[in-house]
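Pasting the structures in now, so scroll down.
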Structure P
Amino acid sequence: MRETTGMLERPGGARLAWRRIDGAGPTVVWMGGFRSDMAGTKAEALARWAAERGRAYVRFDYFGHGESEGDFRDGTITRWREDALAVLDELAPGPVIPVGSSMGGWIACLCAMVRSDRIAGLVLVAPAPDFTEKLMGPEIDAAARASLEETGVWMRPSDYGEPYPITRALLEDGARWSILPGPVPIEAPVRILQGGEDPDVPWRHALELAQAIKSRDLVFHLIKDGDHRLSRDPDLARLRLAVEEFA
């Protein structure tokens with residue numbers, strides 16, 4: 001199956017880049033992580049799977065990410081949630097299987113809560129709900145707080161490259177969308193893949209989400225030696241199997 005590309009018009013003029021493979025539904029919709037993009041290893045692996053199996057698949061970049069327009073510093077959970085909902089509504093009609101990685105797991109949950117009638121299943125990889133408050137919050141020391149107060153921006157150190165900006169607007173907006181400790185009103189089947197050695201999303205954080213989700217059909221897979229990316233060949237095989245359960 002051939003993959004098509006395009007740009008989705010959004011309010012304010014910043015367009016979202018997307019790629020789509022037409023095929024049998026439900027449509028698998030990739031929702032990437034914070035500062036990630038739709039060309040990552042897991043997103044590409046699912047594209048190959050969809051093309052080989054003749055399955056419908058959509059992936060996209062949030063505002064300020066990857067090939068999409070906009071300044072990353074202006075992004076918030078509100079905006080990225082709206083991006084994901086626009087993709088679901090305009091590019092993936094009918095039943096869908098959101099696959100959310102890291103921040104995308106939070107976004108996928110927020111979408112599933114308001115599009116519950118369309119969710120055939122939910123696959124979450126190292127999900128990071130409430131990360132702005134519960135995972136980043138403890139890292140904000142006195143110097144970071146002073147920078148946020150004075151300039152509205154904190155340059156957060158990264159293990160994956162140069163420091164990157166975290167804005168006060170992002171942190172304050174993230175608190176509006178907190179879903180933990182729950183309950184999280186998702187009744188659809190859920191599969192969670194989580195690395196036991198994930199330095200960014202501790203497995204206990206993902207397990208808290210699993211316990212908060214109301215669905216009775218939920219399986220939590222702990223990959224004991226897995227990291228945050230879960231992009232090794234065995235990890236990708238587990239991801240495909242989880243998606244195939246619903247597809």
Structure Q
Amino acid sequence: MNAFVDKMRRRAGRYLDVRPVAIQPPKGVFSLSFDDIPASAWTEAGPILAEHGVKATYYVCGGLAGGRNLDLPQFEVEHLQALHEAGHEVGCHTYEHVSTLTLSPDELDASLARNAAWVAERLEGYRMETFAYPFGDCALGAKRVIERRFLCGRGVRDGVNGGRADRNLLQAVGLESRRLPGYDLEKLMADAAASKGWLIAYGHDVGDAPTPYGCRPEDIDRVIRLAKAAGLAIQPVAAAWRMATA
């Protein structure tokens with residue numbers, strides 16, 4: 001792909017065809033999510049979530065099950081079933097873990113349908129309600145496809161969702177070792193609480209030596225403690241959406 005053309009296409013997806021929605025929860029809300037589902041996002045993060053009594057959203061690519069990505073083992077079907085049984089939300093990525101910039105609207109719809117069928121077969125008919133764009137890439141034509149299938153879509157642009165937001169490209173902050181040093185997490189939490197906004201965080205692998213896209217177990221623990229200290233309601237993405245848009 002041509003880097004300049006892709007940059008312009010990402011900008012078009014971000015700023016055009018905005019489908020606005022009013023974000024107005026009764027109090028500030030925080031959602032924690034994991035993309036792709038490296039195995040450690042469950043085996044390492046799952047016990048921390050359970051300790052805090054917190055439910056997260058796991059965005060799944062059926063095509064990654066039992067495989068490797070960024071040279072890391074990805075989730076097994078047993079992990080997916082266990083996190084679902086524990087009450088966490090299962091959300092949708094593309095089946096093949098490909099950017100929407102590489103897919104026509106029809107190809108994207110087919111990928112989402114394949115992912116939906118794969119998940120439903122393994123989780124007794126479970127229907128995914130929210131979507132996260134792999135790599136944060138939102139092609140302009142993708143938004144209409146996402147709106148037909150899901151309550152909302154989540155990107156990777158930094159910020160707290162409040163006031164009017166694009167329902168198909170919600171903002172989020174990255175719990176990634178390459179990004180975390182640049183955030184003032186206490187301020188983000190305080191801003192979400194003060195504005196009655198919705199802060200979404202996303203991560204990938206979890207471990208003592210994470211990839212640039214992952215974080216340490218103590219980072220998960222800290223962000224949850226900060227959200228609680230700020231008085232934010234902590235909800236998976238679909239539940240937070242209903243709370244914020246009721």
Fill in the blank from the handout: Computing mean count of other Cβ atoms within 10 Å over residues 165-172 for each of P, Q, the value 23.2 comes from structure Q
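Say we calculate FRET efficiency 1/(1 + (r/R0)^6) of positions 61 and 149 (r between Cβ atoms, R0 = 30 Å, to 0.05) for every structure; which of P, Q gives the highest result?
Ranking P, Q on FRET efficiency 1/(1 + (r/R0)^6) of positions 61 and 149 (r between Cβ atoms, R0 = 30 Å, to 0.05), first place is Q.
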Fill in the blank from the handout: relative contact order in percent (Cα under 8 Å, 6 or more apart): greatest across P, Q for structure Q
Exercise for the section: Determine which structure produced the value 0.95 for FRET efficiency 1/(1 + (r/R0)^6) of positions 53 and 93 (r between Cβ atoms, R0 = 30 Å, to 0.05), calculated from the coordinates; the candidates are P, Q. Expected result: P
Handout entry: mean count of other Cβ atoms within 10 Å over residues 77-84 derived as 17.9 - corresponding label from P, Q
Key = Q
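The numbers here are math on the coordinates, done by the rules we state, and not lab data. Not measured: the values here are computed from a predicted model. Cβ atoms are built from the backbone, for glycine too; each structure is taken alone.
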